[in-house]
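Listed after this line are the structures, all set down as structure tokens.
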Structure P
Amino acid sequence: MPASPPARTPQVDSTSDASPHALGTTTPNLWRRMACWLYEGMLMFGVVFIAGYLFGTLSQTRNAMDNRHALQAFLFVVFGIYFTWFWAKGQTLAQKTWHIRVVDKAGQPITQARALLRYVLSWVWFIPPLAAYSFGVGAVEVLVLTFGWVAIWAIFSRFHPERQFWHDALAGTRLVHFELPKK
């Protein structure tokens, strides 16, 4: 009977470790981050639908204009729970799809408190258009302002030394490339 070959000790590559502590330091390019951002927006339609249905059922709201401000506050809280939960775990579904992960400056997973801070600071994407709307600017102008402001805020990341969004810099977080090793 031929001798079996000696057992090989598997070589462990520290960059391909699937643990959340072995993250890359590469910042995803702006196009990939914005594609992830748009995909996240599409996924949020489901969150809004379920949360809106739950709110409408529990509050017995029959007209969309009734309890509008309460619904907006409820959605703000639901979005906060959604993002805080997933960012503290490392990534949302959209970020998994685009191989992007949220980490702190040291490359470690973020805490729920830091994820909540990131959530609050990320509203800078929408504050100028929402402020314009509250001052009575028309819907078309607000839509144009929204797209313009999102483009400007995204381009501002080009001026950050690590190409991060500025709300990430203020929150002490980073977006990095993260991909599980292929088997």
Structure Q
Amino acid sequence: IPKPETYDYVKKQNFLSGYFGERRPLTAIEISNLYANFLRNALGSATMMGYSQVARNKEVVQYFKKGKEIAQKHCEIFESYLKENDLPSPMMLDSEVTDSTTYTYSDKKMMFYCSALTATGMGYYGTSMSMSPRRDIGVMYSRLIAEIAKFADNGARIMIKHGWMEEPPRAADRDELADKN
């Protein structure tokens, strides 16, 4: 990013556009978010690959394979925005995963970690979307959030099915308490 010599103000509404016509170059914040989200998904892809190799339950294995596929696709999307602006993108980390199939962690623990990573990723996407004035980038993040929300829902269903999801503490049901009297 060239060092600015002076500050400038946005003068035209097309600063916000991005759907049609010429797109303005990415802002520093947009670049940072695209790059960081690529890195997080590269880590996610490698994690899902490793987990799929060691998981025992076939349904869990398939879930991790789907997670790897989604993470790789998201990396391709982030990379395309960076390349469009002649910017470098990070490398995938899949080559760092060993060929081990030794059962290291329980399927329950790996599902919990996957669930936490997915929820964190959704939060980062939301933050990235809120920091980008370019409408096409906001729409892209919105679409990706919907995709990983569906993935997270499928993971929760697997965890519930196998009795792996603890119910978190919740607020008292005041109507239920009132009806006891």
Structure R
Amino acid sequence: MAGTGGGRANRGPAAAADNRAAIIRAAGEVFAEQGLGAPLNAIAKRAGVGQGSLYRHFPTRESLAFVAFEGNLAEIEAAVADGATLAAVLAMVVEQATVSAAFIELITRHAADPRSVALERRLRAAVEATIDAARVAGTVPAHYTVDDVMLAVTLLTGALMGTLPAGRPDLVEQAWRLMGINPA
């Protein structure tokens, strides 16, 4: 029997995986556009699901945000696996942070959360996998350690949070220059 509401037919449990993927994709977009405090009903609407479906998959805003931004780190890891340089990794981090201050806000607000710690550990591994070649190439000063690069990323992303989107590219360029990093 067709639905009477004119909308799409309810596929029930068979749609769970598709709904989850749509929610994650929509959350990444909405959080990037509106920040971490974006209304969850806006995410559900963009995903084409009801709020009940959203909450069944993600009972809290944070659980949704961590999963939504997990894809950002997966892109970085894939790039490193394909031979990306530290400069490319830093460019990806900056691009993601410039587009979505919500990701920075999530990590900052929930620094002690095991999910946040795991994301940082994974980013640290990406930096560690590329830093030796970056020192040789002059992308970072020869004395820089993984901790130095992680601190630079933390400082930069913190500064990006307080900067309007239009001013972020100039801030990034100035910050890298100040820290002696050449992500070009």
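As an exercise: relative contact order in percent (Cα under 8 Å, 6 or more apart), calculated from one structure in P, Q, R, equals 26. Which structure is it? Going through each structure in turn, the value belongs to Q. Once FRET efficiency 1/(1 + (r/R0)^6) of positions 29 and 69 (r between Cβ atoms, R0 = 35 Å, to 0.05) is computed for every structure in P, Q, R, the highest value turns out to be that of R. Taking mean count of other Cβ atoms within 10 Å over residues 45-52 as the criterion, the highest value among P, Q, R goes to Q.
Read the figures in this text as sums done on the coordinates, not as results from a lab. Since we're looking at a predicted model, the values are computed, not measured. Cβ atoms are built from the backbone, for glycine too; each structure is taken alone.
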